[in-house]
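The structures considered in this document are given below.
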Structure 1
Amino acid sequence: LLWNNVVHHIRRGKLPFLKFVGEMCENIRIHIGVVLIFIVFVIVNGGIVLGDRTAHTATIHVPQLFYFSIFFSAFAWPYILPNVTLFLRSVRKHWLVS
C-alpha cells in the first residue's frame, strides 16, 4: 500500500512527491524523534548497555523470543483469529518475501 502511494506520487512529478514525503515525515515525526534520541543516547553512553558493561552484555536471548510470542499471543488473539486465513493466503501468495 505504501509502495503504491510512493510510485503514484513519483509518477505525478517532483513537487507532489516531495509534498508526499513531507506529509509522511510529519505523520511519523514522533517516531523520528525517538530514533534520534536513541542515537544520541548510544553515542553519549558509548553503547546500548546500561550499568556495568561486563555484567550486562548485549546478546540475542532466543528464549526471550518465545516469551514474547506467548505474551503477544495472549493479548493479540482477538485480532489474530479473524485474520489468520488472510495472513496465510498472503504468505502463500508472497512466499518468497515471507
Structure 2
Amino acid sequence: CFASQQAAEKAVKALHLSLGQEAWGHMVSKLIQELPKGIVLPDDLLDKARILDNSYIPARYPNSHPEGSPFEYFGSKQSEEAIAYAGEIVEFVNNEMAK
C-alpha cells in the first residue's frame, strides 16, 4: 500500500514539475488539489488519492496502530485497491503530460 501511495505521489509531483511548479508534501490529494485550475480531474480521482493518503504512515510504522504490526492491518484487498488507484493516478498524469 505504501509503495502505491509513493508511486502516485511521485507521479503527481512530476506533473507539477512539468508545469513549472514546485510541489511539496506527501499527501497525494493535496498535491492534486494544487494543480492548475484548468486541469480537469476525473470525478473520483481525489477520493482515490485520499484513500492512498491513508496508507502513508500506517503502512510503514508499527506505532501507528493500537497493537500489532502494519502487515496485520493491510491485506490483499487493500493492496489490490491501492495498486489500482495508483495506476489510475499515474495514467491521469501520463495523459496530462502528453498534452
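A value of 2.8 was computed for distance in nm of label points 7 Å out along Cα→Cβ at positions 49 and 65; which of 1, 2 is the source structure? Here the read-out was taken from 2.
For the read-out helix-only ellipticity at 222 nm (-39500 (n - 2.57) for each DSSP H run of 4 or more, over all residues; to 500), a value of -18000 was computed from one structure; give its label from 1, 2. That value comes from structure 2.
Source structure of the calculated read-out (Rg and Dmax of the Cα atoms in Å, 20.3, 55) within 1, 2: 1. For the set 1, 2, ranking by distance in nm of label points 7 Å out along Cα→Cβ at positions 41 and 73 places 1 highest.
None of the figures in this text is laboratory data; all of them are computed from the coordinates on show. All of these numbers come straight from a predicted model, not from anything done at the bench. Cβ atoms are built from the backbone, for glycine too; each structure is taken alone.
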